[in-house]
Structure formats: structure tokens, C-alpha cells
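Visitor: Next up, some structures in C-alpha cells.
Just so you know, all these numbers are worked out from the coordinates, no wet-lab data involved. Values in this document were obtained by computation on a predicted structure and should not be read as measured data. Cβ atoms are built from the backbone, for glycine too; each structure is taken alone.
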Structure I
Amino acid sequence: MAEKTNQKICPQRKKCGGCQLQNMSYAEQLSFKQGKLIKLLGKFHRVNKIIGMEQPYHYRNKVQWAFGTTRGGKLISGIFQSSSHRIVAVDSCLLEDEKADEIIVSIRKLLPSFKLTAYNEDTRRGFLRHVLVKRGFKSGEIMVVLVGGTNIFPRKKDFVKALLKKHPEITTIVFNINDKKTSLVLGERQEVLYGEGKITEELLGCRFRISPQSFYQINPKQTEVLYTKALEFADLKQSDVLLDAYCGIGTIGLIAADRVGQVIGVELNPAAVRDARENAKLNGTKNAAFYCADAGEFMLRLKEEGEAADVVMMDPPRAGASKQFLHCLVEAAPARVVYISCNPETQKRDLFYLVKNGYKVKKIQPVDMFSHTEHVETIVLLFRQ
């Protein structure tokens, strides 16, 4: 049940464009999203009432701001304007963790005293491109990633000392080098300047190590709601083999591990697979194995070896599942599929394919993960007919 909160209005909402639903009350936003999902997915099954947030502000545990310079030479930091590469200068955002915003503002104010400038992508001169902050809401641990456009960081030890003096709550500081002409925030090289270079967070009784590159759900409170509902839909048994497709750093698979006989996680990103294996050790999980492979091809190999999964949990990126994956899923024929999606449009496309090829939708549950934006997560349970 969403808490009744006074509507807060962002002064930058028209310039930024990130909060498309700021003109609505939170109750109206939930109603809007419910209606949208009924139109998109209602033909498959009745859509359950959307689960809203208790507090729809400052829920983002990952904050990344770009740095730049105005025509007048003023140093600014902020958020890229929606669908553009223009920086909207901000000191705080209603969606982001307040402590993370505070730390980034401190970094911006420190730069001139160290004669450090913002990186210019056109001239390829200057120093700081982005600052990324990740915070563990339960653990309290904070990671700061300084992304430089060059590997030259003058007086870096003094800079770290000055930042820690202002914010002793910071757990680790990483210097990431991104000297390429790219829209990607992080580069391939990095140096740990303070701490371990990772933070630990807790989720539904499990602990997870998070690195600068790790994908981790950005709304921790609603992630617990999302995963709890997904596991309820999966109706797992101790004899089940669970395949966690697009497993990332192993979050939902490791949370489910004590409910099943075996967890198999599959992910194409090798760094994420390394993190997942480390997280399995961190939690003392013995019945989970993680593989760097295409999830669809891996499923077919399992079936050929007589080790087919009973349940497939899939959480693909916004583009949805590939046709190859869906084909392999149908061929592997698990009894139950739980499809978590951050994009109901591509989920609708994928559901058409699965329903046409022997699956039936049994439940649909929306969860609001991103208040004040048009985005919504949906969990769909499918049974093999």
C-alpha cells in the first residue's frame, strides 16, 4: 500500500525530463501504470493490482552525475537531459539517495582547490568525466567512483584525504579511467584508491559484493518486494532445478538456493559471473553454480545431457529476450517460467511467442520500482501446457 505523501515538485523537472509523471500525484501515477499494463498485457491474463512504494522519494541507491563546464567557464555537475548529452546542473534529485548527492556536490567543490577541471569530450582535455556513487541501504557502505578522462590524477592521495575528511562515512574510493570517445560511463581500467574497491549489501537474508561494474537493482526496498513475489510465483520445491537466466551477480538465484535442490545461473557478462561466484562463497551456498554462456544454448545443452531445469527464472534487459533464447526455452520445455521484465512492451512481444508455442500465462503482477517515471516492472508466471 502506497503511503500518502505530500507531493514534492522538482525545480528541474522541465529541463531534466527524467521524471515524466511529476505532474501526477503518486496515487495517480500508480493508476496510470495499472491502466497501461492492462492495455498491454491484459489479453494474456488479469493484471493484479500494482504494488506501490511506501515512500516514493530518494529510492535510488546508485547515483551517477556527469561533470562539465558552462560557456562562462563555470564547473557544473548533474544529470544528462533526457534523450540528449546536455548536462542539467543539479545539487540534489528527489529520486536519488541524499547522501550520494551530497558527496558528489562535495567533490565538485573540491576540484578547483586541486586545480582539477571537468573533462571536455570534444577537445579531450580536462580530468573528471563522471562520479558514480553506490550505497548499501542496509549495510550503510558507500562506494565512490571517480571517472577520469585521463590516467593522470595529480595529488590523488591528498584529494582522497580531503574527501574522506568531509565524508568519513565513505567505505571505498575507486579511480576509473575512461579515455575513449564513448557514451559509456565506465572505462576498462581502474585503480582502488581507498578501501577494498567493492561494497557489501544485504538482500532478503543474503549478502552481495558490489563492484563499480556490477549490475544491482537500484531500488532495494522494492527489489525485496519484487523478488519475494517472483519466488512466490515460482512455487519452488526442494527437488527442483532452478535455472536463473540473465543472472547478473546471482541475486535471485542465491536468494532461492535454500528452497531448491540446485541453482544454475547463466550470464554472458564474465565480470558478473565472477561476482556471482564470489557471492555464492560469501553466502556459503553449495548448491549454486554460475556459468558464462548464452542462456538459451546452455538450456538446450542441459536438456541433451538429461539435466533439464524444472523452473526458469528470467530477467532480461529492456530489449527483452532474443528469439534464439525463446526458441531454446520452448525446446527445453521447463514446467514453469517466471518472467521478470523492466519493459512491458518487449515482454508482451515475448509472451506472444511463448503462448503460441505451448505456454499459458497464469499470473501477472506489476511492481512500481521507479516512481515519477513511466517505467514499471512486471512479473509473469507461465505454465507449460
Structure II
Amino acid sequence: MQQEYDLLIVGSGLAGNCLALALKDAGFRIAIIEANTRAQLHASPAGDRALALAAGTVMMLDTLGVWQGIKHAATPIQHIHISDRGHFGKTRLSAQKEHIDALGYVITARDIETYVANLVINAGIDIIAPARVVGLISGDQEICVNIKQNDQSQNLSAKLLVGADGGLSSVRQLLNINQLITDYGQTALITSVKSTIPNNNTAYERFTSSGPLALLPISKNECAVIWTRSHEDADTLMLGREADFLVELQQCFGFKLGELTLTAPRRAFPLSLIRAEQMVAGRAVIIGNAVHQLHPVAGQGFNLGLRDVIQLAEMLIKQHEQNKDIGEADFLNAYAVSRKKDHDWTIGFTDTLIKIFANEWLALAAARNIGLTLLDHIPAAKTLLTQHAMGFAGQTNATKQP
């Protein structure tokens, strides 16, 4: 017997679960297919990573009924300090000067993932887990999905399938959607540190010849560290002693926060810019990390993915209210077009930062440092950079004001 739904969401990470929450009261028959058990998801090392929530993302999470439940676990970013190691240029952004409460917030991925997952369970949405999608066929009226659960096959059908199953998306692979991949030749080292000097709710972004170093405030005297190094340097730092790691980190960042000590294990993740060549195929659409994976330099990965979710949810609700087919080609193509500008803008901004600040050519180094210094003294330009930091630049009105 084949179970029928309006919408099948593959992946119960933040993108998939937030989409389900956004649609829970819209009259859709929804099921989420997840390859892992909830215990496996909770224990994943990826849960340790710090997420920088842009102000625009906080607005969207509030609309979903999520923000009030996680706000206590989030640390506000009141200041952003951007510098270029070994050079004079720097720029400082301030929430107070922009007349806002915070430029963004920092939260552990596990804190937000757990809360959102609980909301989905309490909403009574069907969750099929652990189960893997092993086949799909898109037809004129529906998409048929074959899953394997407990070594047994099961067939499901829906008007629309949404792939929200991350960078290794099985949905994207089954749809034969190719990816454009730029290997940065870098690895992100993730940990957290305690400082002897309070961070004053400041997020630091320090560009170095070996890659950017970010320290994000997670408490008065503790920061999450996202440190980009070459693969070779990262291997050495991961295999070496903690004391050697700290010496290198301290030398790279300086003593603005006093002495640093590790408060979490070191983890390493190779970095690439990955973008799917298309978002839509038949009666299926992919969102979030299944479409794009960004360098963490500007902390925009999750923020961009959530904007995918909100835009899709708004369009699905409108399509449903008009009694139109939520899986028709014109509708899905319109969604893809609506997201292109934001994708191009955010991905281009992030990629350009990496290329500009990784280049030690003397003339370019001088130009960028003059630019940082001027930026620090031009209010209009600083406001534009703040819009980027808050996740508003390059967006549609729909995603600015959910």
C-alpha cells in the first residue's frame, strides 16, 4: 500500500524541520524522512559548532515560534571587529551606533536543533526514521518515493518532494543534479576558548595569509573559534599537542582578549564552495546545504538556508490557498528564480572576501587596508556592511520581513 502526502521532506536537520514548522498550520499532509535516529543526530559532532544567527534570521525564527524558546541559550553580538593581521586596516561595527539591540547572536547548533526537533514532534508531523530514500520517480501528478526502513521497502507519494538532507544530499544525487565545486585548499578548525579578558560581546574576524580566524562570543569570557588553515597546517595543528595549538592560535589572534585556554575538543572540517547547478528537477526541489555550502568566513551558511525555507514556505502556502498544484513546474521554477539573487549575492560576497584577504600581493594588501580604514570612518558604507552582517543585503522583501 502506498502512503500519500502533499509534501515529503527528506532530512530532519534545521532546514527540513523549520520548513515543516512553517507549514504545520497550512493544511498540508506532511511527512519527514530522516536517515538517522534522533539519538544519532543529537550525538553528532556537528552539533558542537557555533552558529552565528544574523538579525534577519532571528526575525524569521521568531515568526516560526522558535526564538523565544532558544533566546536564553544565545549570546548577543554587540560589536564586530574586522582586522587584517600584519596590516593597519580595521573596521568596527556597533549595534548601538546602528540603533539596534544586537548585530546577531551566537548559539550552539545542538541547542537550536534540539528545540526545533521537539517542536516538530509536538506538532504531530509524521516522522519516518531511520529511513533512507533509495529511489524516486517524478510523474505528471505526483512524485513516487521508495524508502528503505528496517530492511523493508515502502512506497510513498506526494505532490512535492523537498530535499533538505545536507551537503551529501541523497535527493540531489537521485535527481542527477550536478554541483559546481571550488576547493579552497583549506580546513576549518573548530573549538572554543576561555579568555582572561571579557569579550564584551564582540565577534572578531581576523584575516590572515593562511585564512580567516573568527572568535564568536558564547559567554562573558568564552568564545567559539573558527580558524581556517591550509590542509597541511590543519593536520599538524590537529595532531600536535593542545599546548602547541594554543601557542599558534594566540600568536595568530594576539592578546586583545588576554591569554586563551581551550574549553572544547578540536575538530576539523575541509572547506569548499559548493553550489548545485539547479534547485529543481521534476516535482522535487532542494534547499539549504543540499544547494549551497559556503566558506564560514562571514557566518552566512545557515542564514542563507533559512531564507530558502521561509521563501519556499510562503510560496507554498499561497499556492495551496489558491488551490494550485504545489509541484507544478512553473511554480517550482518561480521559486528557484526568486532565490537566485540572494544566492548570488551572499555566495559572491563570501567568496570575494576569501580571495581578497588571502592575497598577500603588496598592492592589494595596501588597497584592502586603506579600504578597511576608510570603511571605519564612512557611516553609509559601514551601514551597508552591517546589513551584510545582519543578513539583509541582497534579499527580497519577503525574506527581510517574514
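Visitor: Consider the structures I, II: one of them gives 2.9 for distance in nm of label points 7 Å out along Cα→Cβ at positions 9 and 185 as calculated from the coordinates. Say which.
Guide: Corresponding structure: I.
Visitor: So, one more: Work out the source of -11500 here, i.e. which of I, II gives that when helix-only ellipticity at 222 nm (-39500 (n - 2.57) for each DSSP H run of 4 or more, over all residues; to 500) is computed.
Guide: This figure was derived from II.
Visitor: As an exercise: distance in nm of label points 7 Å out along Cα→Cβ at positions 209 and 225, calculated from one structure in I, II, equals 3.2. Which structure is it?
Guide: It was calculated from structure I.
Visitor: Can you spot which of I, II the value 21 was calculated from, given it is relative contact order in percent (Cα under 8 Å, 6 or more apart)?
Guide: The correct label is II.
Visitor: If distance in nm of label points 7 Å out along Cα→Cβ at positions 57 and 193 is computed to be 3.2, which of I, II is the source?
Guide: Checking each candidate, the match is I.
Visitor: Who wins on FRET efficiency 1/(1 + (r/R0)^6) of positions 217 and 329 (r between Cβ atoms, R0 = 25 Å, to 0.05) among I, II, i.e. which is largest?
Guide: Looking at the calculated values, the largest one is I.
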